[in-house]
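Structures are listed in the sections that come next.
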Structure 1
Amino acid sequence: ALMNRPFGGAGGRGSRRRRATGSPVAALHPVRYAQVMAPPEEMIAVLNGAGGPVVLEHVNPDVDAFGATLALVRVMPGGRAAFTLGARPVGPRLSGMLDWAGRGPCDARRVAEADVAVVVDTANVQRVNVEGGWDAIAGKYVVNIDHHVSNERFGRLNWIVDTASSTCEMVYRLIAAAGWPLDGPTATLLYAGIHADTCGFSLPTPAETFEVVADLVRAGADPAAVGERLWRTQRPEEFELLRTVYRNTRVTAEGRIAYSTLTLAEIAATGCTPAHIEDQVDVPRSLAGARVAILLSEIEPGLVRVNLRGRQDTEVLPIAAALGGGGHRFSAGVRVRATMEAALDRVTTQAILHLF
């Protein structure tokens with residue numbers, strides 16, 4: 001399998017404490033950076049020759065995963081590509097991105113007919129968002145495009161760059177290398193993913209990523225529309241959900257860890273569902289002095305989703321990895337089968353071990 005992963009560590013279970021000094025790619029010479037980010041020629045050839053590809057993302061997709069998926073469907077040759085959302089609905093913020101894409105998801109029959117499955121922003125086969133799970137695409141030619149450090153390289157072709165800001169940045173570079181057309185709606189989808197995965201460019205981000213953003217704006221990306229659609233269109237029930245996150249926020253470890261919790265009952269009381277849980281972890285992350293921010297949300301009885309964010313150069317991937325999860329250095333997650341109380345104890349204990 002092809003790989004492009006010359007930089008970045010694994011952040012595995014053995015790490016107790018690991019702090020970044022900035023993006024490991026930020027100091028690279030521009031020519032070397034371009035080499036690291038270059039998509040494999042074999043992958044471009046496979047995608048150009050695909051007869052009826054389908055593009056998939058991870059379960060509970062975020063803006064980066066959804067933007068990369070929809071952008072690829074728009075630009076792949078011949079208009080033959082389709083995408084699926086699996087069996088779980090997306091929240092209203094992501095569903096609004098479908099307007100930019102100008103198309104909707106396909107059904108299971110179309111997935112079964114696909115010759116090539118392109119999986120984006122997904123670290124392992126358990127996370128592939130398709131009805132029937134990995135078995136539904138295991139026999140196909142799988143192309144794996146991702147920037148997760150923990151990616152398990154499950155594709156026949158793997159393009160993994162764990163130093164990339166986002167999968168959307170990688171997709172932009174793929175489009176440029178392949179010579180595929182880039183219009184305003186596609187550029188807007190890619191801009192949204194980069195903006196979201198860098199937390200509004202507040203995480204360590206190299207200059208080359210900003211150059212990609214400038215290219216996207218020149219191609220017609222609409223930053224104002226992204227800001228309005230993704231960050232300033234909360235419905236009353238979403239606002240109530242956010243109020244609950246604020247109300248439940250606590251600190252521990254002398255203020256170094258800030259966390260909040262959402263039980264299924266609390267989510268339902270606001271009129272929301274677990275699909276509405278996206279970036280609410282930014283609430284505890286906003287507390288001064290917090291180096292680790294945690295949001296625990298119950299997505300079904302006995303199953304707690306944990307979102308982790310790092311601040312002040314504190315990586316959170318080792319925390320997630322120690323609990324069986326994965327992600328990125330400053331943005332990671334895991335699912336814990338336990339009660340909320342037990343999950344909170346396990347996660348905060350691991351975070352304290354990591355910090356001290």
Structure 2
Amino acid sequence: MIPLDCWYNISSIKDLFSQQILTNLIKIMEGDEIMHDYQSSWDYKDTTIIDCKTCGFKHIYPIPTEKAIKAYYQKYYQEIKPFNYSVVNQKYIEKKTQHIINSKEYARIYQKVTELNQTGSQKMLDVGAGNNLLNKYFQIKGWEVWVVEPNQAANNYLEAFGLNLFNNTIEELDFSLIGDLSLINIQFVLEHLRDPISFLEKSYQALLPGGIIRICVPNDFSIGQIAYQEYTQREAEWIVIPDHINYFNFATLSVLLERIGFTEVYRRTNFPLEFLLLGGINYYASQEEQQKVAPFVTKFEKAFSETDRLEQLENLYYYLAKAGFGRSIFIYGQKPFS
């Protein structure tokens with residue numbers, strides 16, 4: 001093998017390859033399995049995010065190693081985003097279960113899934129649930145539910161609610177142990193994976209024809225965010241390093257699902273926080289500004305829910321999603337029958 005530093009000394013190589021292609025080639029020689037083709041990129045805090053034509057979405061480049069990611073999440077669960085699991089006793093579980101039963105959000109998701117599910121069965125896989133208990137709502141409704149959760153503490157938490165668990169990383173998951181799925185719920189997971197395409201391909205194979213995949217990810221590099229960045233000349237402040245490897249918007253995620261074989265059947269979003277940015281409220285600027293966001297959104301949505309206008313709010317979030325706006329992506333894909 002030619003030593004890496006020799007490539008820069010061969011003029012013919014420079015004549016044959018653009019600097020970008022040469023950089024990509026060197027990355028492969030250093031161990032990357034895929035050549036990531038791109039024309040545009042963003043630099044943020046010593047990290048490069050590329051608009052990858054190979055993958056069809058934006059992601060960190062080079063992609064972090066599995067070892068680096070594992071080390072980060074060990075710290076993340078213990079120090080950055082801890083949860084006080086000592087409060088979980090029988091009284092807590094009973095109170096939480098009642099909250100689950102009464103949840104309008106869970107009911108809305110369940111209604112949409114049952115409306116779209118054409119498998120004739122009720123078997124769910126929830127991926128990377130953490131402390132989210134949508135899975136328990138489906139179980140209460142009579143579904144067979146399996147959950148993949150790599151964090152041991154979160155795993156114990158979910159187990160206390162009587163859920164079936166795989167204490168594995170998503171990459172280690174053996175879909176054949178479950179099989180014949182009607183629903184795969186992937187909630188704020190894809191942005192963290194080194195290889196989200198392979199995982200989606202495996203998910204496609206595991207679903208029954210007519211089954212549903214529900215994906216939730218941040219809506220990043222969205223129309224509103226790009227308008228804000230170009231107008232203010234600020235950095236892409238929604239980039240989360242090293243937590244988020246991949247950055248999707250409605251357009252790129254929809255195309256990716258279609259490429260794998262899914263048919264998009266529904267999309268939705270939540271409050272378009274980029275509207276705050278465009279209106280001069282930069283909630284990235286300080287902790288004080290960030291703390292204003294949740295109460296603002298809560299009041300906005302309560303004005304609809306407490307005046308029997310949830311349908312209008314749902315329509316608003318649906319049409320915002322159709323236009324590519326909103327802070328998060330909630331997209332439903334269906335595996336076709338043929």
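What follows draws every value from the coordinates through simple rules; no lab data is involved. Note that this is a predicted model, so its numbers are computed, not measured. Cβ atoms are built from the backbone, for glycine too; each structure is taken alone.
Structure values in brief
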read-out: Computed 2.4 for distance in nm of label points 7 Å out along Cα→Cβ at positions 121 and 249 - originating structure among 1, 2; value: 1
read-out: Structure (1, 2) behind the derived value 2.5 of distance in nm of label points 7 Å out along Cα→Cβ at positions 105 and 289; value: 2
read-out: Distance in nm of label points 7 Å out along Cα→Cβ at positions 129 and 161 - structure with the largest value, from 1, 2; value: 1
read-out: Read-out log10 I(q)/I(0) by the Debye sum over Cα atoms at q = 0.07, 0.11, 0.13, 0.14 Å⁻¹, computed value -0.33, -0.83, -1.15, -1.32, structure in 1, 2; value: 2
read-out: Winner on percent of Cα pairs over 15 Å apart, for residues 265-312 alone once structures 1, 2 are ranked, highest first; value: 2
read-out: Origin of the value 0.65, where FRET efficiency 1/(1 + (r/R0)^6) of positions 41 and 113 (r between Cβ atoms, R0 = 41 Å, to 0.05) was derived from one of 1, 2; value: 2
